[in-house]
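Only the coordinates and a few stated rules stand behind these numbers; no lab work does. What you are looking at is a predicted structure, and each value in this text was computed from that prediction instead of being measured. Cβ atoms are built from the backbone, for glycine too; each structure is taken alone.
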Structure 1
Amino acid sequence: MKLIIAFLRLIRWPNLVFIIITQLVFEKCIYERIYPESSMVEWQSLMRFASLIVATVFIAAGGYIINDYFDQNIDQINKPDKVVVNRIISRRWVIFWHLFLSLTGLLLTIYALPVNQYWHLLLANIFAVFALWFYSTTLKKKLLIGNVLISLLTAWVIGILFFAKFPLTEVDFINLQNQKGHYFRLMILYASFAFIISLIREVIKDMEDVEGDRKYGCTTMPIALGIVVSKVFVSVWMVVLIAALLILQIYALGIGWWLSVVYAILLVITPLLISFKLLMKANTAKDFHQISTLVKFIMFTGILSMIFFKLYL
């Protein structure tokens with residue numbers, strides 16, 4: 001049992017559940033609402049969609065594993081009570097599980113998406129596997145590059161669902177109209193939200209982990225530019241996100257989406273304002289951890305807002 005719990009901690013199972021929920025809700029509440037006929041699909045199509053979700057989850061899990069593998073020394077300072085690598089699971093088995101999950105994720109991508117039409121998505125997932133490895137070995141320790149990469153991969157969890165529906169030759173990004181254009185805009189909306197909120201959280205986590213990162217020669221933003229500059233960076237993105245969400249609520253009010261507006265104000269915008277206030281006062285790792293947890297909650301409630309498209313569209 002101890003080994004199972006350690007493995008689940010290693011692959012960050014709550015984050016993987018979040019990925020599954022994100023892709024399921026996007027499919028059911030947005031795609032199937034825009035394309036009602038898609039809800040009547042054959043068994044093979046369901047299996048391919050399920051395989052795409054599992055592929056995404058496996059590649060993400062492999063990324064979490066290799067990150068912990070290379071972060072073992074840093075984690076012993078930043079979060080010593082949560083270290084799994086070489087304490088409960090040997091380094092050899094950690095590498096095995098990384099390779100197994102990553103390769104299985106790529107094989108499932110091949111099954112889910114015919115390679116002759118969607119070769120670019122297979123290449124994208126191959127890039128994701130190598131990017132997660134390179135992030136863990138090098139980019140995580142660099143100024144902002146690693147944060148942006150992880151944020152882009154977070155947005156890709158949503159983006160791949162759009163591109164999996166249409167071969168690249170069928171997508172005219174200049175003249176996207178009707179259903180396809182509507183679907184594309186909603187994908188961009190939620191992928192952008194995922195990117196921004198993930199970038200905010202990544203920098204906050206860097207502020208939380210500054211002690212261990214500094215000892216092992218990392219040059220993350222809090223170390224290279226200081227906590228104050230990092231706070232300003234995060235604050236600017238928070239203000240941008242809050243402003244964008246408020247504009248969206250004005251639009252939603254205009255079309256009568258009252259429940260959606262109440263939900264967004266109470267469970268997305270207000271927590272963002274609280275996070276902003278807490279950030280101004282934060283000084284310790286415990287303070288930044290609290291904000292990081294709240295931002296993760298905002299990410300979850302923001303993604304769940306897709307449900308309102310099922311109710312209103």
Structure 2
Amino acid sequence: MVASTHAAVPDGRNATILIHINGELIPRAEAKISVFDSGFLVGDGVWEGIRLSNGTLVFLDRHLDRLEAGAKAISLDLPPRSELVRALRSTVEANNMFDQVHVRLMVTRGDKSTPSQHPSNVVGGPNVVIIAEHKRADPAVTDQGISLFTATVRRPPPDTLDQRLNCHSKLHEVIALIQAVEAGADEALMLDPTGAVATCNATNFFIVTKRGELWTSTGHYNLQGITRAVILEQAAVDGTPIAEKPYTLTDVYAAAEAFVTGTFGGLTPVRSVDGRTIGTGNGAGPLTIHLRDRYHQAVAADVVQSR
């Protein structure tokens with residue numbers, strides 16, 4: 001199994017899942033979208049990855065807030081929130097899903113009458129696709145962590161492609177990941193246009209300094225991760241010193257701990273960056289373990305509140 005923050009334990013149930021496409025539930029083997037779809041043609045769409053835990057779509061309002069903000073930014077008309085919530089819940093219910101499930105909600109501008117960028121060529125409304133899969137994070141990755149390689153591909157500035165948009169245009173992240181894999185690492189660390197640390201190709205990045213301070217980037221050049229936000233909130237409650245600031249690879253190489261955050265993997269330790277061992281290089285450090293516990297508590301609290 002590939003060492004990745006998205007590595008999952010194989011689950012045979014995923015072969016027969018039902019996928020939501022524009023209000024219909026279709027068997028996985030038959031699920032299709034048009035070759036004229038805006039997302040396929042030009043990466044024109046927004047999406048969210050959501051966890052189902054103990055029957056609850058965790059932090060659902062936060063995810064839908066982010067989806068709506070992204071859609072507003074690209075002038076994409078979403079279905080009403082209530083309709084999206086019903087679609088999400090009906091999809092997991094139709095698949096008899098309750099826990100350890102990852103749900104991907106995707107909305108594109110819709111089918112085009114001809115291959116082009118122009119929104120006026122859209123025929124009909126947006127395409128809504130929901131893929132829910134049984135996914136449990138690989139415990140080996142969670143325990144042992146991942147290695148990172150700093151890619152030459154940088155996160156662009158907001159006036160090029162705002163990285164706070166969770167959009168379908170991810171090619172720069174894919175290229176960064178390919179560079180990292182070909183260099184022998186698991187995933188990519190990416191810098192911002194100034195040379196400061198921004199984020200990873202698919203997760204948010206944190207370091208813990210030798211003084212016990214929790215550092216992450218300014219947030220101007222990375223997705224505003226839901227897990228990232230929860231970790232910052234929990235650390236603040238604990239009184240952990242926090243800095244959202246520009247910092248460089250020199251700071252990373254000297255860190256006592258490092259970890260990445262994401263909806264699927266939660267908190268995953270980083271054992272090395274560019275061949276430099278971080279901390280002991282043997283799994284999560286003490287603050288990473290503590291914050292992982294605090295994150296699980298926040299998830300549990302959201303499940304209770306939602307019920």
Structure 3
Amino acid sequence: MTTALFTHPDCLSHVTPEGHPEQVARLSRVLSALEGKALDRHEAPLAEEADLLLCHPQGYIDRVRGAEPAEGQVQMDPDTWMSPGSYRAALRSAGGAIAAVDAVLDGRADNAFVATRPPGHHAETESPMGFCLFGNVALAAKHALERRGLSRVAIFDPDVHHGNGTQDLVQSDPRILFISTHQQPLYPGTGNRDEFGPHDTIRNIPLSAGTDGETYRMIVTQQVLPKIRSFAPELILLSSGFDAHRDDPLASVALETQDFRWLTDQVGALAGEVCGGRLVSCLEGGYNLDALAEAAAVHVDGLIAAAA
């Protein structure tokens with residue numbers, strides 16, 4: 001009974017400008033917080049071009065690859081940068097998510113955490129956005145469906161920012177349920193409650209600034225978990241952003257560190273109930289380094305407990 005960890009040193013080579021919130025230290029601190037934990041550790045492989053084509057067109061892949069500078073940094077959108085090594089890091093992030101799905105579906109791990117960067121849930125079909133280049137979790141979902149024969153996959157995105165990219169990439173597929181809890185108003189300004197997608201598989205749950213753990217737990221218990229249960233997925237994917245923490249500088253939701261452990265326990269138990277425990281979590285946001293490290297550590301403790 002194991003929890004797998006997928007990561008790679010290449011993800012530390014994606015360097016953003018000084019002062020940028022999505023910095024190398026985010027991953028360094030997360031990995032330090034996971035030292036000594038009972039994890040089955042793996043290097044995240046490079047995604048193949050065919051993997052990226054599950055969600056992104058060839059022209060977009062070529063544009064991202066071609067934008068990587070030989071030196072210095074290049075700006076892809078107001079928030080998203082590339083440096084030498086960024087493209088390889090992005091391939092590790094996508095490849096790690098896909099490899100984690102394979103490990104869980106093959107029974108080599110009960111569940112998995114993918115600690116990579118850049119994150120992915122803001123990357124749209126043909127647009128880099130919000131620190132993200134490729135839609136890691138969406139690619140993992142498509143891989144499970146198209147290549148591994150699954151019929152239904154649920155994605156839960158508790159990052160404090162709406163996963164506009166994931167929604168864009170999966171809403172046309174009736175086999176994927178996407179649920180997002182996020183502060184509103186807040187970047188990127190999407191994720192309204194009345195967006196259900198063409199197949200009624202989108203659920204956006206906006207949160208007010210100041211939402212505390214008690215309120216959030218009630219929302220998850222009453223709205224998120226029942227919807228996932230009724231969808232009966234064969235795999236659950238988590239876009240694990242930890243920026244709903246009260247100390248995060250980019251938002252104003254007021255969750256405590258232990259709320260992330262509670263959330264992991266609830267989703268882990270639901271995965272045990274509906275899909276044999278098959279759960280893959282991918283790192284997204286979290287920009288206070290102390291809060292990120294603490295929340296990621298208790299999250300992984302929850303995954304380990306669920307696998308026990």
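State the single structure among 1, 2, 3 that was used to calculate distance in nm of label points 7 Å out along Cα→Cβ at positions 68 and 292, giving 3.5. Structure 2 accounts for this read-out. Among candidates 1, 2, 3, the computation of helix-only ellipticity at 222 nm (-39500 (n - 2.57) for each DSSP H run of 4 or more, over all residues; to 500) that gave -25000 used structure 1.
Largest in Kirkwood radius over Cα pairs in Å among the labelled structures 1, 2, 3 is structure 1.
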